[in-house]
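The data blocks that follow each hold one structure.
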Structure P
Amino acid sequence: MKINKDDIYYFFQGNLIDAYRLFGAHLKKDKDGKILGTQFTVYAPHAKELSVLGQFNNYQAWVHNLKKIDDSGIWSIFVEDAKEWNEYKYEIKTFDGRVLYKVDPYAYFSGDRPKQMSKIYDLEGYQWSDSKFMDFRDNQNPYESQMSIYELHLGTWMTKPDGTHHKYNELVDLLIPYLLENGFSHVELMPVTEHPLDESWGYQGTGYYSATARYGVPKDLMYFIDKCHQNNISVILDWVPGHICRDDHGLYMFDGEPVYEYDEEWKRENVVWGTANFDLGKGEVQSFLISNALFWMKYFHVDGFRIDAVSNIIYYLGDSRHGTNEGALTFLRKLSTSVFKEFNNALLIAEDSTAFPKVTHPVDLGGLGFNYKWNMGWMNDTLEYFEKDAIFRKYHHDNITFGITYAFSENYVLPLSHDEVVHGKKSLVDKMPGDYWQKFANYRALMGLFFTHPGKTLLFMGGEFAQMHEWKDSTELDWNLLEYPMHNNAKKFISDMNKVVKYNKSLYELDHNEKGFSWIDSNNSDHSVFSFVRYAKDKNDFVIVILNLTPLVHHNFRLGVPKKGKYYEVINSDKDIYGGSDIFNGDEIFTSDIEIHNLKQSIQIVLSPLSITILKCGD
């Protein structure tokens, strides 16, 4: 195999954005499409000798020895007998006498666990049917569109009766109708790259280019994404460029010495997570990862990525006391520049708990180039508030109001993710104080604030029907709870809230613009009442949101409004169809010339207990 010298140069510069074309196992065909064999190419700069073993040579080492093409550390061989679906791995001899067995970092497919093998796979040939969606995606403005993300773990959303996993293609007829029924516009898949341990949830991967074999073959995943797109559902992948699995067959110490990770032990070893950190300042690592992101977008049509543990990328070991990681920041800027050059409306969402500035600002304006960031501060403050008994909430009023002071400094996604319902943190509804009824009332009020606060939304599976237990990573969701009215009612409330957002531009069009939000009253801490207006770009298009976060009913509650006229209730979480006490404003509500809250017009309403009310001005 003759490798272009320019490719090698760009690879080490971190600018080879299709490195998968050079590395990995590539089937070679004649002009009639007949398979002639497979070209294996791998980067192992510290190896003394290197061979490929697999089904094509009865797993015997040193039958097919790779040759070093030059001093750069790239090895390659053409094997005539290696065909599609054949398993293989590399045997690497080090200069100090060790023998290592490694899967292919660029493999397109892998053997299912517990096999630690790569597989030769032909990615070409899938016939996509999502052109209408792709055209729409490439021409819409994501910032001014509804984005209601359903975070999903494929293995435990729903299993077969025998407890085994559904395949990607089998989930199509189960998941897509469910997403449509409940009004979600996006689905975010927890990592679907190959990983050895189920309990890692995919965050400790060994096959960055390989769709995990747990759920089928790569073209099954293509089919799943294709069908999502045909139903106008965008697909986001969790992506983990910060750290790598330490399992012996993976990237860790690939040829006996650091290749993908740091040379310095203190930077490399992430003891808390039991992982190793990528050295994102290395050009070859940048090429590997940037190519990987573009690979998933090109071959699998994914719409974007939620990038895991960005704080661990910005700072060494995620600790600002170690200083910013300039090589990693360069990587992030290269990544965003490369992705948006190829896919202008991609989603790059940072899971970042730091206060590092301009995460979602363009690179040419001094930012990191993400277009979204998880609002971890909002999540922590809001859950802390809702977990308190109502009698104490007045002392923590600013937990809710403070978020608005920085809500427009970045483009935020409000995350109620899997991280909040594991490791003893309790499920969303179980976090709520009070008796059974109050728990659900608080839950609905929380979810109402979630959908009406500035920012896009992400909800982890099970949260939509108020699963009572924490997420269990080995069994499916507690679907049996839908036999109980309160859980079914909770699900209806989430579905209806998604529809309220969808049909009211004021709840999404200016999510990232301070012109889209105005407090009516942010100071009513004595009653734990919050009221605000959400505006669309057309200022005459607005909704009023009122939260009463105590169990007390407020009759004849006077509220300032921005416009004279009649108002009607769009939704009230206390209605009996949602499991509430059915105290709501059923009739048209007319304004009076009574000034309050610095507004010349006002209305008189009833505030239901532990509830959210949304009002709209009608003709």
Structure Q
Amino acid sequence: MAGPERYPHLDRIALPADLRALPEHKLPAVAAELRAFLIDTVSQRGGHFAAGLGTVELTLALHYVYDTPLDRLVWDVGHQAYPHKVLTGRRDRLHTIKHKDGLAPFPTRDESEFDTFGVGHSSTSISAALGMAIADHLAGDRQRAGARRHVAIIGDGAMTAGLAFEALNHAGSLDVDMLVALNDNDMSISENVGALSNYFARVLSGRLYAGLKEGGKRILRRVPAAWELARRSEEHMKGMILPGTMFEEMGLNYIGPVDGHDVIGLVRMLRNIRHLRGPQFLHVVTKKGKGYAPAEADPIKWHGPGPFDADKGLIFKESATGPSYTQVFGQWLCDIAERDPRIVAITPAMREGSGLVEYSRKFPTRYFDVGIAEQHAVTLAAGLACEGLRPVVAIYSSFMQRAYDQLIHDVALQKLPVIFALDRAGLVGGDGATHQGVFDLTFLRTVPNMTIMAPADENECRQMLYTATLLDGPAAVRYPRGTGPGVQTITEMTALPVGRGIICREGRSGLAILAFGTMVATLAPIAEKLDATLVNMRFVKPIDEDLIRLLAERHESFVTAEENALAGGAGAAVLEVMSAHGHVLPVLQLGIPDRYIGHGSRTDNLVDAGLDAASMTKRIEQFLQSRQRRA
């Protein structure tokens, strides 16, 4: 890492109080150093990148004006919070972010008192900040009540979620002092950012305007006709010169748009806003990737890169043994869409991550990116299915949690043929607890009419996806992040027999290992070593009851293994079948323990959960030894 001479101002800032001690005119220099530090640090280890570069000035201004951590800053998503971590005592550990025992990838309450709310999934900041503001308003300590300020910093992508608008609607109806700062990096409104719009924003946030406005209200309310005319005139004037009429209608005082890279202007704006009463909405226009040309040119590519050459702008590619499951899905989707015109694809703002780039180019009229709106994505799919189409919802396992009601009520209850391609199922590594896809088997298995499949390899994933298109109800295919065991995919698509597992190896030790998905490849050499029967169960629902009964009759003990929470998961389904048919065998369940698995590499996660080969071998051997002692 570069020496301290590169950051003479940043070196003096250990905490926000140190930042506030600097004269205002030094802030542009601090911003330049902070941006350089982010480029230097993230280039070495990787991490979320472009969003943080865009929020440097906004972060500085917020910590400069607001008395953090007494004042509450609530960040949305967390991709944009790296500058916040640097300014709040974690600069020397930023290079550890997303790595085991390092900094968390997102704001986390147990990491710092400056992280007021744990985030990871989007669009939560306004609700959380509003809850804090209400709690402070209700507090019995009157010396504190009203003195603390609350700010929600939400990214423009996060504003597409219904949760954000539900919170705005509520906030506008309450007499609470809070600020919603919209970090808008959509360049479609860049022409609105300049001297004129900044002038209007300063006027609308100033005390003189606020005083005249409130004083006028008190007088004009006595004359109803005059008050209504004045109110409508103000709304129409704002509507002509500003894009904030919608927020005003919701009850928030709209200010902006303002230049998000003018740190001095932001500081002066926020000083005005901090003294305003009631809910405020500040529209800040930024450029994602600001200050690093490659990231400015392609902010999607540079959203969360691995290590890269900062001078050349080249991201170092990880070596891959074969196509990832995401790539297998993307290729299958293009292939099936060529054959079946009923196929349409939906994604909640994850085109690149879900492998939909090529499909979106080939079939633009059959591709729908709904933004960060998982609930809408699922019900939209239900509507499409009602009219005879075959919608494929490409979604991360952890994001599927956000649309559980829609899955139950709008899709499964009506037995609509919606296909859920659940990427990042299981342990995902660096993004940590908020993104681990370890609950889907549990929450999907409880839903009637669902078919749930877990492929053991790449080709099985392709064939399972095809199988899902032939069903008359909803189906989910859950597959992990990254590459599989390296099985070549077969171009021809063949339907698998629904609810049927396969025996991969017949053993003679009396032990049967019933493996689901990724666990099949990991347990294959262990089964060989122990001379155990190995079964690829394939289907979690409907589970292969006949095979389980047959195995129970021929074996003395079972091991179930899944990359999902043990509570209510695939292993629990096996136990339910055994109980229903009166089979009493010792069973060792391997899966995710009843706790959250933190950030680190995927290998770290597997070790932490006890699902790596060494840990599972040890546990199975201990299980067998315990059986022998009892015998």
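Just so it is clear, none of the values below were taken in a lab; they were calculated from the coordinates. Small disclaimer: the values here were computed from a predicted structure and weren't measured. Cβ atoms are built from the backbone, for glycine too; each structure is taken alone.
Taking FRET efficiency 1/(1 + (r/R0)^6) of positions 149 and 517 (r between Cβ atoms, R0 = 25 Å, to 0.05) as the quantity of interest, name the structure among P, Q where it is greatest.
Largest value of FRET efficiency 1/(1 + (r/R0)^6) of positions 149 and 517 (r between Cβ atoms, R0 = 25 Å, to 0.05): P.
For which of the structures P, Q does the calculation of log10 I(q)/I(0) by the Debye sum over Cα atoms at q = 0.15, 0.21, 0.24 Å⁻¹, for residues 45-156 alone return -0.79, -1.18, -1.43?
P
semi-axes √(5λ) of the Cα gyration tensor in Å was computed and gave 50, 28, 23; which structure, P, Q, did it come from?
Q
Thinking of P, Q, which structure, once helix-only ellipticity at 222 nm (-39500 (n - 2.57) for each DSSP H run of 4 or more, over all residues; to 500) is computed, gives back -7000?
Derived from the structure labelled P.
Given a computed value of 5.2 for distance in nm of label points 7 Å out along Cα→Cβ at positions 13 and 485, which structure among P, Q does it belong to?
Q
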